[in-house]
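S.K.: In what follows, structures are represented as C-alpha cells.
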Structure 1
C-alpha cells in the first residue's frame, strides 16, 4: 500500500511540475492568463499585477511538484497540494457549467483543454490525492538525500525562471510558432493559419506586405515602456536588417506621431508573435523562421546566413539548438529528482 500511495503522490507531482514549468517557460503567456482570470472575477484593477501573479502561481505549482516527487515535507505538501487541487476543481467546474469563454491555461499554450476536460483532470487528481495522503499519519518519511534533490531542483527552476523572463520561450506553442505560415501568404489557408493584420500610419491595411519577401519584423507591444531605449534598439535592429539586405517593419500596438514609418497591429497578436516587448522576428515569404528578444539581437552575419538557406532549413537550424538545450535541462532536473 505504501508503494501505491507513493506512486500516486509522484504522479500528482509530475502533473504540477509539468504544468508549472510550461508556464514558467512562457511568463508573458502566464501573465495573460492571470489577467483573464482577474477580468473573470471583475478584478481588472489588479491587471498590473497579472505578470507577477502568473509567475507566482507557476512557481507554486512547480515547487509543489518538486516536493511531491521528492517526498519531502509530506504533510505540508499534502495539505497545500490538496488545497490547490480542490480550488482548481471548483474553478473548472464553475467555468464548465457557465461555459466561460476563455481557456483554463492549465498547461500554458502547450496543451489546450476544454473546461470539461480540465474538470475531469482535476477530479482524477483529487482521487490520486485521496489515495496518496489519507490518512496523513501514515505519510512516509523521506530519505535525507531527497532534501538535496529538493534544493538542487528548486535552484535550477529559479534560474530557469530568470532566464525565461529575460528571453523568449525556447519552444513556441502559439499559432505564431517558427515554421508557421501566415494566412495571407497561403493560397488555400487553413483555419489554423495565423493572421497578422497591420495598418500603416494612414489607417490602411497592408497585410499583403507580409505575404512575400524577406522581412525583419520589429514588434513592440508596450511602446510607452522605456521609449528612448526602445527607439535606440529599434534603430539598431533596422540597421542590421538593412545591412543584411532585409526589409524591415516596425509593429506597435499604438504608433506615436513622431514614428510615422511604424505599423500598428493588435496588441495581443504582437505579444503572440514575439513574447519580448521589443523583439525581432525573421519572416520569409510569409513563413516565421526565427525570433529573438532585443537583448540578443542577431548579428548581420547571422541574418545573412539564415536568408541564404531554404526557409525550412533556416528555421530548423536556428530553433533546434534551443529545443535541445531545453530537453537537456529537463533531463537534468528529472535525473536530480528521480535518481539522486
Structure 2
C-alpha cells in the first residue's frame, strides 16, 4: 500500500476583470487606501463574472490541475474543497464541483476554516490516502469569492478581496510527498471578522439584511501577533513533527494578506526572504485560494521545483491556522 500523497499537478483560475487600487482611492479616499497598500503590498485584484459562483472558479482550477497531472475526471477518487464563500450554506460546494467536472467516482466534502482551509484539506486528504488504498487520486481545492458577500460601496475592507481558485492533484505514491502538519486555533476571536447573519445564530431577516449583517464585516482588529508570532510557531512545529530542520525548507507559501508580516516572519525564522512566495501585489488577497495559487505561480515560474521541501502556512479568521510540509 502506498504510504505517501504527492502533488502530481497544479492549476489555477484567475478571472479577467481587473480592479486596481485607483478605483478604491476614488471610492474611499487616498489616505486609507495608501495605508492599506503600503501595509499589504496589494496593488490590484480580479473579479469573476456576475453570473458565476464559487464552484465555477473551482472547476476551472481543477481542469487546469488535472491537465497538468494528465488525469481525467473519472480518475479522481476524492474532492476536498476549502472555502468560506460557498455556493450555498448547504449543500456542500464540493458536490457541485464534482457534478460540473463529471468526476462521477469521487467522494467529496468541504473544509470551512477560512484561509487555513487549503492546507487543512491537504493534510486530511493525504492522511486518507495513506491508509485507504481505494483513494489513489484526490483534488484539493482552495477557492474564494468574498467580494460577492461584501459591501463593495461602503466597506473599505473590500480593498482586500480578489476572486480566484487553485487546485492540486494528489496521487498515492511510495515516494515521499506529504510529510507533516501542525494545527492551531483560538476561538476567542470568532467575533472579529465574519458574516454574522445567515446561519443558525441569526438567520437572515429583513432587518439583518438592511443592517448589513448578511455581508462580511471586519468588527475588531486581530492582534498583530496572531500571524507575526503564530506563523513561525507553525513552521517550527511542522518541522519538529516532520523530523526536519527549518533551514532545510526550500520555500514557504503563506496566506497572502500582508507583505510586511511575511518579511517579519522570515526574519524570525532566520530564512532568506526569497524563500517566501509573494503574489499579493499581482492578485490581491484571495483567502482560501491564496496558497494553491501562489504555489502554482511559483511552480510555473521555476521558483519551486521537483525535490523541493515546501511548507504551506494558512491563517484564517476564527481563528484557525494550519501548516503542512510537502516534498515535491
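S.K.: Work out which structure the value 1.2 belongs to, where distance in nm of label points 7 Å out along Cα→Cβ at positions 19 and 107 was derived from one of 1, 2.
M.R.: Structure 1 accounts for this read-out.
S.K.: Any idea which of 1, 2 comes out highest on mean count of other Cβ atoms within 10 Å over residues 67-74?
M.R.: Max of mean count of other Cβ atoms within 10 Å over residues 67-74: 1.
S.K.: Here is a follow-up. Hey, log10 I(q)/I(0) by the Debye sum over Cα atoms at q = 0.27 Å⁻¹, for residues 187-250 alone derived from one of 1, 2 reads -1.21; which structure? Write down the numbers at each step before the final one.
M.R.: Numbers: 1: -1.21; 2: -1.08.
Label of the source structure: 1.
S.K.: Looking at structures 1, 2, which one was Cα Rg over 2.2 N^0.38 Å calculated from, given that it came out as 1.11?
M.R.: Computing Cα Rg over 2.2 N^0.38 Å on every structure in 1, 2 gives 1.11 only for 1.
S.K.: 1, 2: which one has helix-only ellipticity at 222 nm (-39500 (n - 2.57) for each DSSP H run of 4 or more, over all residues; to 500), as calculated, at -18500?
M.R.: Source structure for this number: 1.
S.K.: For relative contact order in percent (Cα under 8 Å, 6 or more apart), the calculated result is 26, so let me know which of 1, 2 that is.
M.R.: Here the read-out was taken from 2.
No value in this document is a laboratory result; all are computed from the given coordinates. Model, not experiment: these values are computed from the prediction. Cβ atoms are built from the backbone, for glycine too; each structure is taken alone.
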